[in-house]
1. When P(r) over Cα pairs in 5 Å bins from 0, in percent is computed for each of I, II, which one produces 2, 8, 12, 14, 13, 14, 13, 11, 7, 4, 1, 0, 0?
2. For structures I, II, which has the highest computed value of FRET efficiency 1/(1 + (r/R0)^6) of positions 28 and 108 (r between Cβ atoms, R0 = 41 Å, to 0.05)?
3. From which structure (I, II) was distance in nm of label points 7 Å out along Cα→Cβ at positions 4 and 36 calculated, if the value obtained is 4.3?
4. Ranked on distance in nm of label points 7 Å out along Cα→Cβ at positions 44 and 76, which label among I, II comes first with the largest value?
5. When distance in nm of label points 7 Å out along Cα→Cβ at positions 20 and 100 is computed for each of I, II, which one produces 3.4?
6. Given a value of -4500 for helix-only ellipticity at 222 nm (-39500 (n - 2.57) for each DSSP H run of 4 or more, over all residues; to 500), calculated from one of I, II, which structure does it belong to?
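Nothing in this text is a laboratory measurement; each read-out follows from the coordinates by a stated rule. Just so we're clear, the structure is a prediction, and the values are computed from it rather than from any experiment. Cβ atoms are built from the backbone, for glycine too; each structure is taken alone.
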Structure I
Amino acid sequence: MHPNKAGYAKWAAALRPIFATLGFLETEADAFTPEPGFESLFNGHDLTGWGFRDKKTLAVQETFDGKSTSSDGRYVAKAGRLIVTTPAEGRKVAQLWSSREFPKNFVFKLEFRATPNADSGVFIRKPQL
């Protein structure tokens, strides 16, 4: 890289996601709008529409409408992002569920960035096999 404005801009662009992931840099989410015919499950502000369900019966146990953090602190809505945190006591399984039901077929689009050793499982319509 050349030690000029363009070279420094390339370095900054490459390092910015790393610094943000490590918590050294706060970034703003882009002004996301779904494509025509799609709708967002995350409102970009809080955990409205999300909650926990019983692992055996799948009955809704708790909803997080209007809250920015789940009751266990594992899920956080911040700066336009839905963030999964690791509790101080270490990794634990806590599945976040949409409170909406989707009885018909649909197209699901997802954009995410996982940290090393992250569990990025996505379950659609059925419990984990």
Structure II
Amino acid sequence: VATEIMSKILVYIRGISLMLFAYLLVLFGKVLLTFFPETGKKFLLEQGKKTTMTQNPKFRYEDWGPKHFSFRFLKAISYFTWRNLGDEAFVGQPAPNTPVIDLQGKPHSIFDFVKADRPLVLNFGSCT
């Protein structure tokens, strides 16, 4: 019982730490782009190389760079971190009912896809 409680506490600590890191990153980025715009651009482009994001010629820095450290960016990170905070599975506890979107764009939850006597992972095309 104590390990289950500790596991849940660690999930929330990890989520709060991630949000705090995002706030500090946005603050750092805002300062960098405000006072040293060329250095900020260079930093973002270097980070983009790790994800091949900057290799697409149609995906120009001018389209996304200035918005990268915006309040909207921070709001999106906070929203999805907070929303997914409870999406951890714990032994002996009910599974999280995560929201998903189908191919037609309609919102559902994972439990909408449960079929009797069939493991949920098979409903999503697992090869196991």
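1. Structure II accounts for this read-out.
2. If we compare FRET efficiency 1/(1 + (r/R0)^6) of positions 28 and 108 (r between Cβ atoms, R0 = 41 Å, to 0.05) over I, II, the biggest value is for I.
3. I
4. Result for distance in nm of label points 7 Å out along Cα→Cβ at positions 44 and 76 over I, II: largest is I.
5. Traced to structure II.
6. I
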